Structure I
Amino acid sequence: MRKFYYDFHLHSCLSPCGDNDMTPNNIAGMAKLNGLNIVALTDHNSVLNTPAFFEAAKRYSIVPVAGMELTTAEDIHVVCLFETLGQALSFGEAVNKRRTLIKNRVEIFGEQLILDGDDEIKGSEQFLLSNATSITVDESLAFVESYGGICYPAHVDRESNGIIATLGTFPEEPPFRFAEFNDAANIEKYREKYPVLADKPVLVSSDAHYLENMREAQHFFELEGESEQEIRADLFRKLRNGINR
């Protein structure tokens, strides 16, 4: 068993308001400098930069995880993670059919750039990625699991797009296995206030949209395996079983 320091909530330049310096290679390089070992790319309602991120991560010996930050119909953010790139790409196609297409305003939200593995621009997403999909929070868990993924509410300790701020509580249904915190210092306070969180495993991630917001190594999983596939398989075994270390 080895410690793999993680961040499972990062945005590339594809995400609205994501800095253009958040390229796949820059993210992987900063993760390496910060001592991270396993990292998920979770752009808003899209996985189009995950293939490039997988290429970039190999250059820095980072184990990549394909993900997405899904915006539900209630405007709640949910982190979705997938064991394989293929699963994530299939999920991305399904989510694309459930999006409300509103033209992106580049001057406000940014360019939403799609890059290749060398950080060269392949194109851009023309429709705003951050607005709500038609996928409700009640159906999100089963929907993600139907594509082989796992999901959990993002940054439950924040007002903006957090499930608690939106619903007034952390619901018992659907039975999310995890809750994500943006600040670990808030965990005990929230567990005291919301009993459903008392025994629920938590993950702590940065939700970084800028390179300087990426955090140094602190939170980790103890994982087995030599190859990327073996390490990810052990991670997802633990995630599916509700284990956060």
Structure II
Amino acid sequence: MNYEEAKKHFEDFLNDNYDINDKKINRKKEHTYKVVENAKYLCEFLKLDKINTELAMIIALLHDIGRFDQAKIMKTFREDITNFDHASLGIKILFEKGEIKRYVDNESYYPIIKKAIGNHSKYILDETGMNDVEILHCKIIRDADKIDSFRSKLVDDIYTIANISKEELENSKVTEKVYNTFKEHKTVFSKDRQTGLDIWVSYIAFIFGLEFKGSYELINKNDYLNKLFNRYDYKADKSTMDELKECAFEYLNNKLK
């Protein structure tokens, strides 16, 4: 198992199947490599051995392989409006079409990879039937993915992210259900989002789904929460966003203790 060899195969896969100059494809490629960096960071934080570190990095490399078809076909990453499950498609590409053999030749790692990729975007991780190693890698990729979501939401325009305009976000309000979910320190279910601001708040709510203290330390180090809350001018619901910001920072500070 070798990450650098796997990376070469991944680059070939992208070049052979997609227009890498497409904005959404390029964004997802950048995200992939940032998630790899985050996974490596978490492995170092957890003091994992070389094999588990390489495995975590390869899982991160492949975790969004289904997103590229999503961008190519659907022209959006919003699964709440397309019923497009990129994690399930990733499993199909890797394990039904046999693409995984290009990246990892030892089949004993396949159950771990399959569970980690299949569960990386689930609302809640169901650990039923998993062993400790499978649970560990599921948690690593879920955290690594969420951490980069904070970064990407600061550099990408909101239309590329969610097919909504800046004006729509700034002039909408947080609905009661999303507000209550956030205040309960829970991540927001995508189908509960009704407004542009709901969508934005759901991204910030990823802070409530992190597993490792190292993840919270990385969020804090990069000041992601503050930057996300300050990115837009909340013309229609500033007081609510101020309240949610206070809630989020209280939660983060407790996790850092």
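Computed over structures I, II, relative contact order in percent (Cα under 8 Å, 6 or more apart) reaches its largest value in I. Structures I, II were shown, and helix-only ellipticity at 222 nm (-39500 (n - 2.57) for each DSSP H run of 4 or more, over all residues; to 500) at -8000 was computed from I. Comparing distance in nm of label points 7 Å out along Cα→Cβ at positions 11 and 27 across structures I, II, the highest value is found for II.
Figure out for me which of the structures I, II the number 17.7 belongs to, where Kirkwood radius over Cα pairs in Å was derived from the coordinates. Traced to structure I. Here distance in nm of label points 7 Å out along Cα→Cβ at positions 115 and 131 was derived from just one of the structures I, II, and that gives 2.7; the source is I. P(r) over Cα pairs in 5 Å bins from 0, in percent, for residues 171-226 alone computed as 4, 20, 27, 21, 15, 10, 3, 0: which structure among I, II? Derived from the structure labelled II.
Coordinate-derived values only; no laboratory data. All figures in this text were calculated on a predicted structure; none of them were measured in a lab. Cβ atoms are built from the backbone, for glycine too; each structure is taken alone.
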